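Below you'll find a set of structures to go through.
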Structure 1
Amino acid sequence: MKPKTRIPNDGEPVAWKSPFASLKDVALPPAREKVAQPVAPPSVQPKTRGRVDIIRQTAHRGGKTVTVVTGFIGIGQAEKEQLAKEMQKACGVGGTVKDGRIEIQGDRRDDVARILTKAGFRPVFAGG
């Protein structure tokens with residue numbers, strides 16, 4: 001059994017052995033110089049994938065507000081479903097893809113616009 005060592009609390013000096021004391025005499029290797037990375041030329045403005053309309057609707061929904069994204073050109077159903085899933089996750093709400101439109105529950109136009117911009121679309125707020 002290991003003997004217990006107690007630290008004196010009556011003001012006497014404490015015998016302390018630092019585990020790092022032996023490292024103060026060790027010489028460190030010289031620091032490596034940073035190699036300058038080539039700077040990429042400024043890229044051309046990325047081409048947008050087209051305009052999409054973001055609409056807030058309440059009609060025929062029992063007074064509930066829904067954010068609808070319409071006007072997709074040139075993308076398939078699978079990509080729309082992926083975008084819808086990303087929007088739902090970012091907004092913390094439900095949603096669906098119906099008739100080529102993405103519907104997100106609640107008034108989440110700003111969050112949806114941010115996600116669409118990041119995906120390369122040009123979102124436009126339409127309607128009320």
Structure 2
Amino acid sequence: MISKVIDEIEKAGLKESVTTFNVGDTVNVHVRIREGEKERVQIFTGTVIARGGRSSNKSFTVRRISHGVGVERVFPLHSPFVEKIQVESKASVRRAKLYYLRDRVGKKARLRGSKETTKKS
């Protein structure tokens with residue numbers, strides 16, 4: 001009985017349309033950032049190295065190299081601060097989690113691209 005009520009509350013917080021992407025894809029995540037009174041949108045570009053959770057608790061981890069240092073951010077998929085997710089390129093990977101990329105730098109960190117290509121819009 002209680003779980004039905006919780007499920008209904010979780011469904012109310014879910015986004016209707018979510019971009020389809022997989023682990024290994026390079027994505028642009030548009031995040032709304034608040035600085036004092038002002039709000040702006042910041043784009044975080046990187047490779048999706050993990051997805052997890054279920055229902056309203058779904059999240060994904062994006063990694064990029066910034067000034068020679070690896071930066072990872074975990075985004076809740078249904079967060080109101082995540083405005084949109086654009087898939088820049090797809091890659092074919094054989095693992096669910098790409099944590100091994102943390103130890104690799106430069107050309108060794110490249111992923112094999114799949115035959116699908118996405119248009120930049």
Item to check | Entry that produces 402 once volume of the Cα convex hull per residue in Å³ is calculated, selected from 1, 2 | outcome: 1
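For which of 1, 2 does distance in nm of label points 7 Å out along Cα→Cβ at positions 36 and 76, calculated from the coordinates, equal 2.7? Could you put the intermediate results ahead of the total?
Values: 1: 4.7; 2: 2.7.
This figure was derived from 2.
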Item to check | Structure from which -1.01, -1.03, -1.24 was derived, log10 I(q)/I(0) by the Debye sum over Cα atoms at q = 0.19, 0.20, 0.27 Å⁻¹, for residues 12-83 alone, options 1, 2 | outcome: 1
Checklist outcome for this item: Value 5.2, calculated as distance in nm of label points 7 Å out along Cα→Cβ at positions 20 and 52 from one of 1, 2, is from structure 1
Next on the checklist: When mean count of other Cβ atoms within 10 Å over residues 60-67 is computed for each of 1, 2, which one produces 15.6?
Outcome noted: 2
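To test your reading of the models, identify which of 1, 2 gives -6000 for helix-only ellipticity at 222 nm (-39500 (n - 2.57) for each DSSP H run of 4 or more, over all residues; to 500) when calculated. Don't jump to the answer; show the numbers that get you there.
On the way: 1: -6000; 2: -3000.
The structure behind it is 1.
None of the figures in this text is laboratory data; all of them are computed from the coordinates on show. None of the values given here were measured: they were computed from a predicted structure. Cβ atoms are built from the backbone, for glycine too; each structure is taken alone.
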